[in-house]
Structure 1
Amino acid sequence: MEAKKIRDTLKEKALGRLLLRLLSLLYISAVVLRRILYGFGLLKSYKLPVPVICFGNLSSGGTGKTSTVVMAAIELKKKGYRPAILIRGYKRNASGNKLTILSEGEAFSAEEAGDEALMLFKMLRDYEVPVLVASDRYQSGLAALEKFKSDILLMDDGYQFFRLQRDINVALINTAMPFHKDDLLPLGDLRETPSGLDRADAIILSHCEHASEAAIKSIREKIKKITPSADVLESMHSPEIFLNALSKEKVPLSEFQGKSVVTLSGIGDPKSFEDTLVSLKAVPVQIWRYPDHHQFTREELAAIQSTRANMPLITTFKDFARFPPDWAQILEGGVFILSVKIVFSRDGHEQLMKTITSVKHL
């Protein structure tokens with residue numbers, strides 16, 4: 001049984017909720033102790049000679065940080081920088097701190113890279129932005145400097161990784177899953193207490209398209225009490241196009257208006273994905289949800305195929321990266337990927353890039 005199901009089952013009983021709360025206390029004690037050890041230098045952190053921009057969050061997923069990293073990497077590349085992306089590679093199949101490099105001409109496997117790194121590589125291939133995967137982002141940063149002569153490093157999901165010092169911290173908060181209404185792991189999804197936002201130079205409120213103005217205002221007020229000086233930006237995930245997974249042809253967003261569809265996702269915030277399809281006037285008749293980072297099996301796809309009744313199946317880039325290699329032999333009929341882009345309110349995009357490029361040695 002997956003972790004979320006176990007948690008939900010425990011929450012149904014008073015004793016289970018007490019157990020989860022005790023485990024949360026143990027968890028936050030370990031987090032605080034680790035911070036203290038780094039603060040006193042008992043655990044060593046390292047500085048690299050180029051700017052390190054960290055994108056992360058307080059929660060365990062679903063904020064849209066990877067899409068934001070892609071946007072920032074593309075913008076930096078257009079401005080003439082040589083960015084590289086450092087990522088841990090959650091749930092990848094690689095031993096120890098093995099370094100996997102995703103770049104043209106490099107040999108790597110999807111299993112060793114992990115789904116998020118593979119998605120980053122595919123989205124940034126045309127811009128020649130390398131993706132380096134290792135649990136130790138300091139070591140992968142050194143490799144980026146040596147191999148690619150990178151002059152700026154973007155750390156994807158490194159907010160709680162203190163071994164590598166960073167010049168700018170960007171924290172993302174999903175407005176549809178506000179931090180001030182959540183609990184610490186494993187009772188909730190928070191990796192640390194909200195006070196951790198005081199390390200952020202910029203805070204991005206993501207998925208604002210799924211939140212009311214009152215909800216956004218409430219989150220802003222909570223943030224300002226923690227860190228009055230941080231820039232608070234608002235962003236939305238805006239649907240861009242559908243991509244035919246087999247032919248790679250682009251399909252207009254109007255293609256599925258009024259049509260019954262099947263959705264398949266294994267992401268941190270599946271509801272936002274499904275709500276986006278509904279906003280495009282598609283009609284999700286079957287909704288298949290799996291845990292975040294789930295590796296889809298042939299058997300699971302075959303089960304979907306047996307019940308989908310020739311309806312088009314719509315998934316995300318992140319999920320498609322975790323399909324088995326022979327998926328096309330199993331899923332007969334249309335399989336489409338929803339491509340989204342990050343859109344900032346007002347001058348948020350300019351503010352973010354100004355913050356990123358404000359580091360003195362850039």
Structure 2
Amino acid sequence: MMKRTRLRDLGISLGHFPPGPHNAITDVPGVTVGHSTVIHDEPRLARTGVTMVLPRGGDEWHNYCFAGYHSFNGNGEMTGIPWLEESGMLGSPIGITNTHQVGIVRDTLVELSESLGYLDSFLLPVVAETYDGWLNDINAFHLTKDHALAAYHNASGGAVAEGNVGGGTGMICHEFKGGIGTSSRVVKVEEADYVLGALVQANYGDRRLFRVDGVPVGRLIAEEDAPRPDWKRPLLPSSSIIVIIATNAPLIATQCQRLAQRATVGLARVGGTGHNGSGDIFLAFATGNNLPNRSPNFLHSLNMLPHRHMDDLFDATAEAVEEAIINALCAAETMTGFHGHTVHALPLDKLQAIMKQYQVLQ
């Protein structure tokens with residue numbers, strides 16, 4: 001069996017724009033990512049965790065970012081959205097975890113802001129979820145405040161761990177093992193170079209719809225090479241995907257919302273169609289303006305990229321989301337979890353062979 005790796009390490013590249021040095025959301029200057037992974041079998045089985053995205057590496061508490069979100073299908077949760085939509089600003093780290101433990105991660109961020117001296121009156125942090133209850137005993141409520149704090153304090157720049165880590169530990173994608181994935185693009189707009197990155201918690205989709213660069217890989221991988229999960233509940237949720245998009249381009253809130261909408265294109269390219277039971281919720285933030293929470297100045301000076309120059313950022317968003325999802329699949333390893341359920345990893349040798357054959361046929 002091939003060692004788990006990333007898509008480009010298999011010789012498969014997607015899109016037109018070049019990736020950043022780590023091909024990760026952390027290529028956006030200042031953005032950091034941390035994970036806390038919880039795996040044990042006793043006293044109750046755990047396959048879960050927390051992932052934190054820090055938009056300014058910890059400085060986001062008092063230097064806000066413009067932000068916007070998009071719900072492609074809303075059978076899911078992302079806290080703090082009404083105020084983010086109203087104000088157009090993000091002023092906390094972003095937590096991602098399992099469906100039943102959004103509350104403890106959210107409350108931990110509130111407590112953390114108070115302990116750091118950043119809580120003026122109240123905080124409405126952003127925490128999102130996808131459902132890991134097929135591999136994780138989700139109703140054992142494994143996660144504690146310490147796990148959420150560990151994800152925050154572990155946050156760093158550079159390469160980002162992918163697959164069975166953090167909030168993605170127990171996730172399933174296109175009936176293969178899923179989880180956390182990331183990718184980035186460098187986009188030249190007139191005389192300036194900007195970085196755009198995406199991070200996903202991928203936990204959605206049918207195998208028959210799975211595509212890589214347009215190739216119907218899901219239909220071309222034989223059952224014996226990667227058996228499908230043995231779904232035993234007829235109404236098993238079709239689950240979800242959370243997408244976080246970051247850029248250092250000088251965008252305002254409405255433009256961040258427009259970026260978040262374009263995550264739908266990247267998801268569709270891989271084979272996501274927003275099923276009824278799926279929580280497909282996307283958030284984009286931009287660090288190209290400073291929005292100090294405690295500024296002595298009455299007015300802020302802002303920069304704004306003209307709307308007519310947004311097209312390349314739209315394309316880069318679709319590319320980065322597409323590759324981030326596939327990186328999650330490439331990195332994730334076969335996992336056995338709750339009730340002995342097993343979810344097999346995407347067989348990378350078969351993926352590589354299929355893509356080579358497709359290129360010959362083209």
Report task. Could you figure out which one of 1, 2 the value 12.8 for mean count of other Cβ atoms within 10 Å over residues 5-12 was computed from? Result -> 1
Requested in this report: Work out which structure the value 8.2 belongs to, where mean projected area of the Cα convex hull in nm², for residues 21-116 alone was derived from one of 1, 2.
Outcome: 2
Query raised in the report: One of 1, 2 was used to compute Rg and Dmax of the Cα atoms in Å, for residues 61-252 alone, and the answer was 18.3, 58. Which one was it?
Result: 2
Query raised in the report: Comparing structures 1, 2 by relative contact order in percent (Cα under 8 Å, 6 or more apart), which one has the largest value?
Result: 2
**Report entry** Per FRET efficiency 1/(1 + (r/R0)^6) of positions 29 and 149 (r between Cβ atoms, R0 = 30 Å, to 0.05), the highest-valued of structures 1, 2
**Finding:** 2
Query raised in the report: For which of 1, 2 does mean count of other Cβ atoms within 10 Å over residues 213-220, calculated from the coordinates, equal 14.1?
Result: 1
Requested in this report: For the read-out distance in nm of label points 7 Å out along Cα→Cβ at positions 85 and 165, a value of 2.7 was computed from one structure; give its label from 1, 2.
Outcome: 1
Report summary line: Ranked by distance in nm of label points 7 Å out along Cα→Cβ at positions 109 and 133, the structure on top of 1, 2 with the greatest value is 2
Requested in this report: Given a value of 46 for percent of Cα pairs over 28 Å apart, point me to the structure among 1, 2 it was derived from.
Outcome: 1
Query raised in the report: When helix-only ellipticity at 222 nm (-39500 (n - 2.57) for each DSSP H run of 4 or more, over all residues; to 500) is calculated, the result is -7500; to which of the structures 1, 2 does this value belong?
Result: 2
**Report entry** Origin of the derived value 3.8 (distance in nm of label points 7 Å out along Cα→Cβ at positions 141 and 301; candidates 1, 2)
**Finding:** 1
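Every number in this text was worked out from the coordinates using simple rules, so none of it is lab data. Keep in mind that this is a model prediction, so the values were computed, not measured. Cβ atoms are built from the backbone, for glycine too; each structure is taken alone.
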